[in-house]
1. Quick one: mean count of other Cβ atoms within 10 Å over residues 92-99 came out at 17.9 when computed from one of I, II, so which one is it?
2. From which structure (I, II) was FRET efficiency 1/(1 + (r/R0)^6) of positions 36 and 68 (r between Cβ atoms, R0 = 25 Å, to 0.05) calculated, if the value obtained is 1.00?
3. Out of I, II, which one gives 9.8 for mean count of other Cβ atoms within 10 Å over residues 52-59 as computed from the coordinates?
4. Which one of I, II has Rg/Rh (Cα atoms, Kirkwood Rh), as calculated from the coordinates, equal to 1.09?
5. Tell me which of I, II gives -15000 when you compute helix-only ellipticity at 222 nm (-39500 (n - 2.57) for each DSSP H run of 4 or more, over all residues; to 500).
6. Matching task: 2.6 is the computed value of distance in nm of label points 7 Å out along Cα→Cβ at positions 12 and 116. Pick the structure from I, II.
Structure I
Amino acid sequence: MDDLDLNARLLDFVKSVTTAMGLSIEATVEDTPDGPRVNLTGDEGELLLRHKADGLQALQHIASVIFRDELPDHQRVVVDCMDFRRDKDAELRQMALFLAEKAQRTGLEQKLGPLNAYERRIVHMAVAEQGIAETESIGDAAVKTVLITAKRERK
């Protein structure tokens with residue numbers, strides 16, 4: 001199936017869920033290099049952001065599970081509301097880069113977490129792009145900690 005059909009079905013799904021929740025929210029979808037991104041706007045979006053954005057997290061998870069098999073391996077569905085996730089992602093990326101620089105400068109292992117799978121992916125990608133440190137997820141549950149260590153020189 002082509003991207004337009006996937007995007008239309010994704011948008012229809014998110015709209016049907018938010019409508020069933022009784023929320024009057026505008027939804028748009030955009031293509032990004034990381035995959036389709038659904039952006040929700042409107043005053044009632046605040047309801048999805050209550051309790052540490054649990055509603056948004058749940059909507060994101062359900063949409064990801066439903067549509068993940070239709071996307072290339074490196075792409076993921078993202079559902080955002082009132083730029084909450086975009087802002088949190090930028091903040092997490094900034095913290096990961098700060099800790100990578102600190103690990104490289106001090107030689108000491110840095111920890112970031114606990115993080116869910118989506119958040120860990122952001123940290124791993126941000127640190128990998130910088131190229132001065134390495135990351136590893138540790139823990140047993142869905143919520144894990146990311147260790148950031150200085151990159152070892154290869155001989």
Structure II
Amino acid sequence: MKCPYCGHLENRVVDSRLNKEYTITRRRRLCESCGRRFTTYERLEVTMPMLIKKDGRREAWDRHKVVDGLKKACEKRPVSIEMIDAFVDDMERELQDMGEREIPVGMVGERVMAGLKELDEVAYVRFASVYRQFKDLSEFMDELKGMLDNQGKGS
């Protein structure tokens with residue numbers, strides 16, 4: 001592992017810990033050259049399905065893209081980074097369990113919206129306004145009315 005401070009390749013692990021789900025290993029490392037410490041995270045690499053974009057292009061799954069979109073939607077809301085990571089972890093497991101090699105990108109967007117509705121309704125509305133690309137205020141209001149109607153039904 002290359003030291004992020006001096007670029008030296010020789011370092012040693014001084015501490016390793018697993019996260020609560022035992023899916024990520026956090027390692028504290030000490031550079032043998034400059035003596036500074038840095039942290040690395042080790043995650044099992046799994047094969048994710050390719051995403052089929054609306055225009056037919058194929059794109060590799062990008063966890064960071066999904067997490068960044070969720071962070072933007074949840075900005076200044078009571079949704080922690082841990083909650084976002086757990087949500088994306090669950091979504092990745094679901095996609096892997098499907099066993100498909102390719103899936104439409106819309107399936108991911110709809111899954112994100114369904115999860116956001118559970119996490120935080122304001123974040124859901126923010127995400128939906130970008131994802132659904134409402135053409136005018138009436139489309140946006142229809143979405144909000146639908147949410148309010150479902151909320152009144154105990155949903």
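What follows is calculated from the coordinates using simple rules that are stated; it is not laboratory data. Quick caveat: nothing in here was measured; it's all calculated off a predicted structure. Cβ atoms are built from the backbone, for glycine too; each structure is taken alone.
1. The structure behind it is I.
2. Source structure for this number: I.
3. Source structure: II.
4. Working: I: 1.03; II: 1.09.
It traces back to II.
5. II
6. Numbers: I: 2.6; II: 4.8.
The read-out was computed on structure I.
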